[in-house]
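So, here come the structures, one by one.
Every read-out reported here was derived from the displayed coordinates using simple, explicitly stated rules and does not represent laboratory data. None of these values were measured; they are calculated from a predicted model. Cβ atoms are built from the backbone, for glycine too; each structure is taken alone.
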Structure 1
């Protein structure tokens with residue numbers, strides 16, 4: 001889901017639509033508060049780390065999960081995801097050799113290259129399945145507003161450039177719950193963005209954050225491909241496609257066209273043919289993100305270049321301290 005642009009206007013002067021929708025936002029926030037107050041259905045015997053967010057849409061959560069999976073590999077970490085966009089309810093362990101994005105969702109297929117992944121609409125059932133399979137720690141991909149599983153550590157991931165937008169809750173703003181309520185349950189905030197964006201985020205929101213803050217940046221993964229001057233038509237169906245387009249510009253690519261798709265949008269044959277025709281007309285190479293690439297039909301995977309990115313922590317100390325507190329140092 002992608003948030004309309006007016007949600008990210010100056011927080012000090014909310015858009016008139018945000019003010020008009022504020023009563024509905026209050027109802028949404030109240031419903032979320034009632035839900036998160038429920039006692040956990042499962043208190044697992046291993047630590048559960050949740051990488052969630054307050055915002056709707058792209059905050060850098062998937063790269064965060066991948067980074068955490070690598071950091072926790074020595075603890076037999078398994079990942080549990082709801083598998084947005086997939087048709088399987090689970091719990092089912094993702095097998096990239098036989099499961100595609102249509103079955104389990106694009107993010108689980110991508111993350112499965114880094115750690116065992118379970119897809120489960122019922123997160124408690126997913127965590128129980130992971131523990132039964134030998135997980136020494138469980139990483140929840142999203143779920144900050146889901147009380148089903150007791151969490152040892154809750155990390156809120158935020159796009160530093162957007163911050164918490166106008167600070168209002170759906171549909172008046174970009175948030176699933178209010179900033180104060182959501183951060184009261186957080187153990188760590190991970191602000192993802194450039195150094196300048198993180199500084200602006202700290203200036204605007206730092207006083208509202210009651211827990212430690214870690215900074216991180218998404219950087220392109222070196223693949224040996226020289227992007228400088230390469231004519232490209234970029235398309236992305238992620239929470240914030242502009243991030244991918246900006247990354248290509250930063251690499252020096254000749255960005256001749258961009259196509260922003262809906263988050264998790266299926267990549268059907270008709271759409272891909274239109275994109276390919278547009279790229280030929282521009283004399284450009286099709287490029288997409290890793291998450292989009294796993295939704296490509298097999299016949300198209302040689303036709304589209306992938307731009308991989310990885311999360312780099314500015315200072316790992318806050319995360320290391322948080323993990324050490326729950327015995328995962």
Structure 2
């Protein structure tokens with residue numbers, strides 16, 4: 001019987017569900033920022049770029065009154081809140097918001113802000129900065145935009161690291177995008193350290209805890225399943241890395257899907273064990289939708305594989321925190 005069969009006895013399928021998976025603290029904070037702004041100020045609330053890289057989340061917020069734009073020049077003169085996405089923005093964006101007297105709420109993930117501050121410190125100390133990351137990703141654009149043009153050099157691959165020529169190898173530092181493959185990044189850092197022993201790195205690694213934890217969970221189950229589903233968007237860096245990690249860890253059939261309708265059932269014939277995980281911007285409701293889709297075709301037995309318990313929580317932007325405190329005080 002193939003995976004496409006929907007009648008007759010269902011074949012058994014063991015489903016190994018990765019934990020942790022799905023929303024990280026930075027994503028929760030960003031979504032909560034938009035939702036709380038809508039509650040306090042009503043629609044519209046403008047959001048520059050997708051608040052997080054997930055179509056379901058974006059469409060849900062649109063339905064509540066959020067208006068998504070790519071640049072601030074798409075926003076009319078307004079007193080409505082303007083939210084910056086979790087990925088971070090170049091300094092030119094808040095500067096423009098100030099010039100236009102926008103009420104800006106910065107939902108940048110604090111772990112991305114940490115990278116911005118590190119880069120600024122290196123720059124003030126006269127160091128040339130290597131940014132390990134993917135060209136064009138909003139987080140990389142935001143980090144590069146913290147400093148004058150030319151202050152940050154982008155390295156994407158181990159080959160780039162081998163070819164990189166600094167202005168002064170004695171005055172060099174590196175920072176990284178927070179959503180990279182841990183293994184790829186480790187290799188690039190190894191090359192940079194070998195070639196430039198004086199290079200200065202972060203006090204604590206820049207790849208965020210959620211990226212690391214989700215990749216470790218996938219590494220644990222990927223060798224033991226016939227196929228693995230990653231719930232996430234194609235423009236989500238951390239979700240793409242989960243698919244790559246699964247393949248490198250021994251699971252040849254790894255699919256990245258946004259919704260159940262995108263599952264390629266033709267590639268899943270004959271499976272007996274399936275892994276499921278979700279990128280840091282993918283909501284749990286979609287994970288449940290994926291499980292339901294398999295339950296229609298298989299007699300599933302669900303097992304949660306937990307590698308670490310996450311307790312990280314980030315507070316809302318200060319202005320919203322202050323309003324929350326005021327509302328709580330008034331209600332007492």
Using the calculated result 0.15 for FRET efficiency 1/(1 + (r/R0)^6) of positions 97 and 201 (r between Cβ atoms, R0 = 30 Å, to 0.05), pick out the matching structure from 1, 2. 1
Top of 1, 2 by relative contact order in percent (Cα under 8 Å, 6 or more apart), largest first: 2
Identity of the structure behind 2.5 (criterion: distance in nm of label points 7 Å out along Cα→Cβ at positions 225 and 273, calculated), options 1, 2: 1
Consider the structures 1, 2: one of them gives 19.7 for mean projected area of the Cα convex hull in nm² as calculated from the coordinates. Say which. 2
For which of 1, 2 does helix-only ellipticity at 222 nm (-39500 (n - 2.57) for each DSSP H run of 4 or more, over all residues; to 500), calculated from the coordinates, equal -9500? 1
Work out which structure the value 15.6, 51 belongs to, where Rg and Dmax of the Cα atoms in Å, for residues 121-240 alone was derived from one of 1, 2. 2
Taking mean count of other Cβ atoms within 10 Å over residues 17-24 as the quantity of interest, name the structure among 1, 2 where it is greatest. 2
